Structure formats: structure tokens, C-alpha cells
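Read-outs: derived from the displayed coordinates by stated rules, not from any lab. The structure presented is a predicted model; accordingly, all values stated were derived computationally and were not measured. Cβ atoms are built from the backbone, for glycine too; each structure is taken alone.
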Structure 1
Amino acid sequence: MKIAIFSRYPSDSRCPKGGVESVTVVLVKALAQLDDLDVHIITLEQKRTKISVEQDGDVTVHKLPGSRWPQILDIFVGPGKKQLVSYIKDLKPDILHTHETYGLGLGTFSIPHVFTVHGFDHANIIADSAKFGWLRSKLWKRMERRGLAAQKHIISITPYVRKMIEPLTGANIYDIDNPVDERFFNIKHQPEPGRILCVGWISERKNTLGAVEAFAAVTGRYAQAQLVIAGEPKEAEYYNRVKRCIDNNRLGNRVELLGHINHTQLEQELARTSVFFLPSRQENSPMAIAEAMATGIPIIASNRCGMPYMISEGKTGFLIDPESTDQITQRLIQLVGSQQLCQQIGLAGRHMALERFHPNAVALRTKAVYEKICTSH
């Protein structure tokens, strides 16, 4: 079976950036290991001037020049979509699997097609407090509705996504979690007591300021408590607010701002981490949570969007209201104060991750969907 997957793909697959790139790299490499699958990746890259075809192990990577049109238009009627459609037709795959927003414009494609919904741009824009966010969000919401309505087959990465899209489409919906790189399951976890890790953009959506404010209330009780924030600032003004909070609470020697870290650095941080902490205001199915669970780390995350479907309350972690500093502080105190509880919850999370997020399991479920769609087409 010849599979064409349209998504983001890094120039070096050992160093993906962001959740979608990470998911794509792990999924295609796991699919390529299965019998009778010929896996091709297609990308659109704005800075590219000509088509390039390369090999990445058993995966063939097709890099196409991107369009300068605004993406919200290009995905439906622009030159980027036209080039993509033409190239895929010439490639003649048995099935097309899209992971990027261009999939919204390919619902009526003649080749069997399944679209994985990773998120909702209209919700992310609002959560990020973006400039002219209300208008941009409204436009994206209309485009997402139009694109989802045209789909015949959709992969949902979490029940939260399914709940959001079911009223908008008559497509067949298949539930498959995002895969986690196998190396996260192989990390030798040697946690340092009280070491708390946050991963992601320093932004309103990730609620970094809320994380620091809650941590400030923990430091007086536990001298060993330390907050590590791995991520780049989204906006200078918000980053300055975070730094002022650190300074005002005299946390300079208790909070580490690592900036962007690569996969090797992330593995090293996870090996040392006692508690993984993600108090985001909006997320779908964060890779960071799944990677921490694979390592065996207990999770504290928001009770919003897709996160409650990843965490079993009290068993693999705790769910908190991201706007409640008191509730967040209570859960941090509970885990920082008990290494035994951390170990118990972390082990349960790892068992769940093996069943749901291991790349081999996800690849087999994905292949079964391909076969079902091709048979019915």
C-alpha cells in the first residue's frame, strides 16, 4: 500500500519542532516498519524555491515550494492547494493522510483521504490573546466548519476533538491517540525530589504566569522545590510579566528559564523531573503530557479541552482549574511532599502510555484505518 502523508516535517527528523512535527516523524517511521507499506511525506515550505525528493531511512520525503498567499485562503483556492493536488495525483498513492490545515480543503479529493484533526486555530488564536484575535478567530472558525463538513474520514486524537467535530461533519470518525517517540519509554528516570517541569511556549495560552504564581506558594514549605520552565517567549510583554513575578517573589534561585530545548535536552530534563506541570488554558492532546507519562512522571494539568481524556484523576495525575492558584498549589504540595505518591502515580501513567501512545500500537491502528477506507472507497 502506497501512503502519502501531508504534514510538517523537519529538515532533520532527529530534531522536530512542535507537536505536529513530532507526531509526524514518529508515526511515519513506525508505519514504514510495517509490512507492505510504502510511506511518502509531502511538505509545503515557503522558503523553498524548487521541489526536492529525499530519503529519510525508509521514508520518502517530498518537499514542495509553499505559496505566499494567506493560509486561510490558500488551503481552499490558492496556488499552494493547486500545486499540492497536482503533485499528489502524479504520485498516485492508494491513500492520502493529511495532518495540516490544508487537509481542510481536500475533503472532496478523488483519492481516498483521511484527515487528522490536531487542533482548532480559532480557539488557539483566542487563547493566545492574539492581535485582532476576535476577527481572525471568527474567520478561521468559518473555514474550519466548511472544511470539516466536506470530509468523509477523520482521525480524532482525543474524545475532546470528537466532541467538537461531530456536530460539524458526517464523516466517519476514528479514535487514535498521537504516538510518542519510543525513546521516551526508555528514559532512565531518576527524579530529583521537588523538581517540577513545565514545557511549552511562555504565553497566555500555556498560563506560564499562573504556574509561577502557584509555585511561589509552594517554596515556603519545601526548600528543595524548584520550577523549571522549558520554552520560548511568545510575546515580550507577557515574558516580562513572568520575570517580574519571579523577581517580586524572590524566586530567582528557584525558577530556571531554559528557553527552547531540543529532544536530547528534554530527555535529560524528564529523567530528573519529579512532577510534570501543564496549567494551560487551551490544549487538545499535548505531546508533552504523553511524553512525561511514558517516562513515568506524575502529571498536574488543566481540567480543560483534551487534557482530562489523557489523565485519570488521582491515578495517573491530577486535573486542576488553571485559574485557581489555590487548587494548583494544593496539588503541587501533595506531590512534592510525597516521593512515594509520585512513584505510584508515575508508574500507573507509564502503563497507560504503553497501551495508548506507543508508536507500534498507534501505527497498527492507523494502518487498520487505511485498509478500511481503501476497501470501502
Structure 2
Amino acid sequence: MQRVVITGIAPIVAMGTGHAFFEKLMAMEPVIKPIEQSYCDGANISKWYVPYPEVDVTPYKERLRQMLMLGSRNAITAAVAALKATEDAGLKELDPETAVFFGGSTMDTEDILTAYNAVKEGRRLHPASNPKSMANAVPAWISILLGIHGRSQVIATACASGTDAIGAAYEHICMGKSKMAVCGGADQMSCCAEMMFRSFDVLGALTRSPDGLPCPFSEERSGFLYSEGGACVLILEEYESAVARGANIYAEITDYRSCCDAYHIVKMPDYPEQVISMFNGMVEGKKVDYYNAHGTATQVNDQMEATALKEVFGSQLGGIIINATKSLTGHSIGTSGALEAAVTAYSLKNGIVHGNIVGTLMEGLNLPRQTQKCDIRCAISASYGFGGHNSALMLEKV
């Protein structure tokens, strides 16, 4: 089994791009906007959202020329993130057999609706309507852009997609099938009439708080803060190769587990037996210092997650620092797992954890309210998606 490390990270979300994102995160500066008044049709429960990020393609315009004509907004954002991640990793070129694993919960909604409206109104379709709507467009474009020929796949496990994509890349390198992988998550859910926003709202899944702050793991929680998405890319490398080229290593991935609770398409079981089993196998013989939670601030998710943590860690849980990154970033669905894995790696490398915007905390959980310096050596980042998809990564300090 090969060792696997993270050598490049590049988030692109509303809070910022690249290392600017981490600065804003540590400063606890969320970006939240009220929804358009025209979308308030009387049925809406939630009134706030996190907008899709502005993406500066200028430094890569020549390289992205073909993609800007034929690619979806989602794929373009992910491609820019991939280019920035390779720069962050100090790579001028990647191994030709580098693999690409990318997570996403849905196809680019905006392009699908644009094509539908053109057909409905008798207008000519955009010539790239088909490739823009392909679920595999993101990993395909990244492989084309970077000129790499390894395995290239999309992974769609709802909110666990980004975590599962990183896990697939980790396993691929572990088994010696490649020395490098580009992986992460991307979702683009802004669209006319905010259809995706409303689809979550009608489920009662979005926050009802008057200021939009979701306050995960708090008695005041009422649902998640909807984010229109973004992208986050990680570069994974085989450890010896990374060391040989003098790479800057953020963290080592030492385990990945996933399961399905086979319970319901959108609900979670009261007693998360499968999640508990997943964690028990992962933490055996390990002292965990930090847990980056899924922490959506829905009533059921946070109760389920807290139950699992209490069952697995018992009296040791109070000594584990918990970050609910979505308290600041909102829930970017398919992007979220990759973003939170990146936050975990950054925290391990730099010895710092962000504060959490929370209310009256659930008993027994240690969520710091302010950003603080701390030496964490072993961490878990976990995600749970509609359909019962559960996954977790273990990261350790190198």
C-alpha cells in the first residue's frame, strides 16, 4: 500500500479563492445574501443564500479558450480551481497517468434550464447544449485541459460527493495505479427562478433564522444555509514521489471509509448504526484530535451526527475539537466535502482551527466560538448525503 499526501489545494467559493478563502474563514467572515423578492411567493420558508463565486479566468484565458465556448460554468470553475491547485502544489506538469476523480450532486442546472427554455420558446439551441449538460463534463474537461490520461470519473453521492471523490483518488494511489490524482467537488446550482433553492426549501431543509446564520449543533438550528456552489480541488500524490520533488505537504490521508445506511432517500435513521460502525473501524488505535463535521444545522442531521460521535468517542468526545464549517460557508452540496477536507488539511498544516457561529450548543460537543491556534495531529472529515451515503476521510499531520 502506497502512502498518500495532499500537496495542493484550491477552493473557489463565495468567501474567496485559494488562500484568500482560508484567511476569510479564519477571520469568520461569511458571505450571505437575501434572496430576490420575486422568489418570495408565499411558500418560501428560508430567505437567505450564499451566492455562486465570481471566477477570474483572466490568467488562464488562452488555455481555457475552447472551454469558454463549449464548457459549462461549473466545469470552468472547476478547471480554474484545478489549475490553481497544480500551481499551489508547485507542479509545472503532471504525470501523464494522473487520475481525475470529481464529485458533484447534479448537472449544471442553469445550462439545462437554458436549453429547455430555448426548446419551449422555439429558439435555436446553443451548439454546446449537450456537452454542457453532461454529468462527466467536469473530470473530462480537467483531463483535457491538463493533458493527462489516467482514470477520469465523476462521482455523484449527493452531499458526500466531494469526500467520496477524494476517497476514490486516495484508494487509486494506495493501490499503485497512479502517483498523482486531481480530485475534489464542484456544483453550480444558480439558475432562473432559483429552482434548486426552492427544491430544498419545499423540503423544509433550509434555515429559517432571521439573519440566515444556520447555527449547527445548536438548539436554535432550523436547517442549512443554501449555497449556490463553487469548486474545490486537491492534488494527491504518492508520498515518496512528493518528498523526492520537495513538495509542500499539507497532510497525509491515512484512511477512507464509506457506507450506505439504506434507510430513506432524504431522511436519516435516529440511531446511525452504519455510521457508528464506519467510525469504529476508522478510529481503532488512533487518538483523534479534530473532527470536521457535516454539520448542516438540520434537526435530524445534527442529532444523528452527535449521537454517532458520542457512541464512538464516549467520554473522550469533549477533548475533540469540532468544526462545523457550514456555519460560515453555507452548504455547497457536492462541493462541501472537498471544501471541508481542504479546511481539515489546512488546519493540520498550520495548527489553527476556525471558530464556529453557533447558539446554545448541544451537550457534550466542543465547538470553539473563536478561531484558535492548536496542535492537531489526527483528524476526520465526514459527509452524509441524501440516499443514505455516508463517508469519512482520516487525515494526519506529516
Source structure (of 1, 2) for percent of Cα pairs over 40 Å apart, computed value 15: 1
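FRET efficiency 1/(1 + (r/R0)^6) of positions 147 and 315 (r between Cβ atoms, R0 = 35 Å, to 0.05) was computed and gave 0.10; which structure, 1, 2, did it come from?
It traces back to 2.
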Entry that produces 4.5 once distance in nm of label points 7 Å out along Cα→Cβ at positions 115 and 283 is calculated, selected from 1, 2: 2
Which entry (1, 2) yields the derived value 25.0 for mean count of other Cβ atoms within 10 Å over residues 3-10: 2
Source structure (of 1, 2) for mean count of other Cβ atoms within 10 Å over residues 139-146, computed value 22.4: 2
For helix-only ellipticity at 222 nm (-39500 (n - 2.57) for each DSSP H run of 4 or more, over all residues; to 500) computed as -13000, the structure of 1, 2 it came from: 1
Given 16.2 for mean count of other Cβ atoms within 10 Å over residues 91-98, calculated: source structure among 1, 2: 2
Distance in nm of label points 7 Å out along Cα→Cβ at positions 211 and 307 derived as 3.1 - corresponding label from 1, 2: 2
Structure with the greatest value (metric relative contact order in percent (Cα under 8 Å, 6 or more apart), set 1, 2): 2
When distance in nm of label points 7 Å out along Cα→Cβ at positions 299 and 323 is computed for each of 1, 2, the largest belongs to: 2
